[in-house]
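These notes open a run of structures that come right after.
Taken together, the values in this text are just the output of simple stated rules run on the coordinates, not laboratory data. Since the model is a prediction, treat every value here as computed from it, not as a measurement.
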Structure 1
Amino acid sequence: MVKVVVQRVLSASVAVDGATIAHIGKGLALLVAIHRDDGEQAVDRGVEKVASMRIFEDAGGKMNLSARDVGGEMLVVSQF
């Protein structure tokens, strides 16, 4: 079963031994766990669900826009 922890961020990065190896601006930081028995269809469904979550504010201040709508970046960190 695919599990994803989602956090909206203005920026996020991953550092290993003090060196930044990945960085994004406004978007989503994702901690993703995929089980070896998860099929491609389950992974695709999870990707689509996250990409279409309406968790960014529109011009009226309502949470009505997705990361896709705002051109948000995604930082994906695999969790085992």
Structure 2
Amino acid sequence: VRNTGDLSIPLHLRNAPTKLMKELGYGENYKYAHSYDQNFIEDQFLPDDIKEAMFYLPGNNIREEEIKKRLKNLWKTKKNYDR
């Protein structure tokens, strides 16, 4: 927030309880991850200005190595977990 200010939530993630919001594209093409294989979808959940940001990098211990493998398998080349 200090660096980017208050960024907007991507439209496809916004709730659309009114007709106007639906007309503005709120919730359009939303994909519910639990309806897909492995409960996962490759989608953009962050605002454009920070879409490449990574807020979690698995550590170097047995449990987090397993998590890293799963994340790498899910995100393929889209995210780099080998930093």
Task: For 21 (relative contact order in percent (Cα under 8 Å, 6 or more apart), calculated) the corresponding structure among 1, 2 - done: 2
Open item on the list: By the measure volume of the Cα convex hull per residue in Å³, tell me the structure among 1, 2 with the highest figure.
Closed with: 2
